[in-house]
Structure I
Amino acid sequence: MIFDLPAGSTCPGAKDCLSRFNLLTRKIEDGPDTIFRCSAASQEIYPVVAVKRHSNLLLINSTSNLDELLYNSVQVNRTYRTTHVRWHSSGDFFNSRYAKAVLQVAERTPELTHYFYTKMLLLFLDVSLPSNVFLTASWGGKYDHLIEAGHYPRNSRVVLNDAEAISHGLPIDHTDQHAYSSTPHAFCHLVHGSQPAGSVAGKAIQARKKAGQFVGYSR
C-alpha cells in the first residue's frame, strides 16, 4: 500500500531533487538547487494522479482528527495480502502534526510494516519509532548534516549509474527491500524519470538505456 502527496509542495526539506508540477501552468517547476528532477513530480502531468495526491493533502489539512483519518484510510484500502505500507512515493512529511499522526497509525497496526524515505530529518531526531516503522534518511536535502553526524544509519542517495554506486561502496536497491531490512545500512537508487533536456541526470539515463542497463526507479 502506498500513500502519496503532491511532489515538491509537501517537501520542505528537499534541495537536490526539488521539483513540483504547477496545476495552473501544467508545467514542471524545478527548485533553485535542483540537480535531478523528482520523478514523482513528472507523474502529475496525468490529471488522475494529480487529483488523487492533492485530494489527500486537502483531507489532511482539513481534518481535526488526523490520526483517525489516516488509520481509517489504511483499514479501508488494505487487502488480505497487504503487509507493507509505504508513506510517500511522492511527497514527504511537511509538518510535525502529520508525522506524529503517521507514527500513531503504525502503532495501531503492528501487523503491518510501515516505511518511508524522508528529507525532513529534524522531525524525527531523537524520536523513538515503533518497532514496525523503518525510516530511511534521503540524501540531497537541507538536513544532510544529520546523516553525516551519524543520526540516521539507514540512508539512501541517488546515483547516476552502477559505477557511482560502486565508488561509494553501496548496493543499489531496485525493490525497496533495503528500506525495511532488519539491519540499518546505507544504500542507493539509480536516478530515473523525466529529466531536463541536456541535464547530467538525463544523459546518464540515456547512457544506461543504450547500454541495456537497468533504468530503475528512485525516491
Structure II
Amino acid sequence: MKIDPYQTIDQLYAAAADSFCELAVKCIRDAGRFRVSLSGGSTPKQLYEILSNRDLPWANIHWFWGDERNVPHSDADSNYLMVRDALLDRVSAPASNVHPVPVNVDDPAAAAVAYEATLKQHFPGQSMPAWDLALLGMGDDSHTASLFPGTKAIGETERWFTENWVEKFDSYRYTLTAPAINSAKQSWFLVSGVGKKTALANVLGDTRVPGLYPSQLISPTRWFVTVDAMA
C-alpha cells in the first residue's frame, strides 16, 4: 500500500479527524449507527481530544476498546480512562453506547471471555466483529493493540478477544485478536514520530515475521503517518 506521509503531526490529526467524521456520518446515514474499536496510546489520545470539539451524532456512535491494561478503570494507565477524559466526558455520548472492557485484575481470562460475549451480542451471527472502523496505533516494538512480539495472542485465530501475558511488563493485557481487527470494514494505523521509524520499516519491509512484528498481522485500509516516522 502506498503511503503519503503528512509533514506535521497537526496535519495528520486534522486529516484523521476529518476522515473519522466523514465515515461516522456516512455509516449513520446508511445503517443508523457507527461502531468503532478504539486504540490507546499518545497519538490516538490527541485525535480523541480533537474529535471532542466536532459536531457528531453522538447518540448513534458505539464505542468499544481494541485493547486494555489489566488495571481498574480509575487507574491512570487505563485506556478506558484515557478515552473518557479525552473524549467521552466532553460530549453527549450516552452511557449505553460506551462498552469498556470489564477488567478483572485477579481473573483476566474471565474478563476477556465476558468482553467477547459483549462483542458477540453487538455483532450477532457473525464469525468476527464487522467494525465500521478499527483505530490502531503502533509501538516502537511493532506491536499493535496488545499484540506484542512473542506473545501467545499473536497466534490466536478463533477468539475475538483474549487476555495476553506480556513478559516485558510482567502483566496481562487484553486485546482483540488479529482476525477480529481485520474484520473491520475500515482499519486505520496512526503512526507518528522518529521513534517509530524502525518499527514501521520492519512492518512494511519484505521480510514477514509477525512473531517479531505483530502489526504485520493487520491489513489496514489506510495509513496516517508523519514523514519523520518514515525510513
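No value in this document is a laboratory result; all are computed from the given coordinates. Quantities reported herein were computed from a predicted structural model and do not represent experimental measurements. Cβ atoms are built from the backbone, for glycine too; each structure is taken alone.
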Output the label of whichever structure in I, II has the greatest value of distance in nm of label points 7 Å out along Cα→Cβ at positions 78 and 174.
I
Tell me which of I, II gives 3.2 when you compute distance in nm of label points 7 Å out along Cα→Cβ at positions 166 and 206.
II
One of I, II was used to compute Cα Rg over 2.2 N^0.38 Å, and the result was 0.95. Which label is that?
II
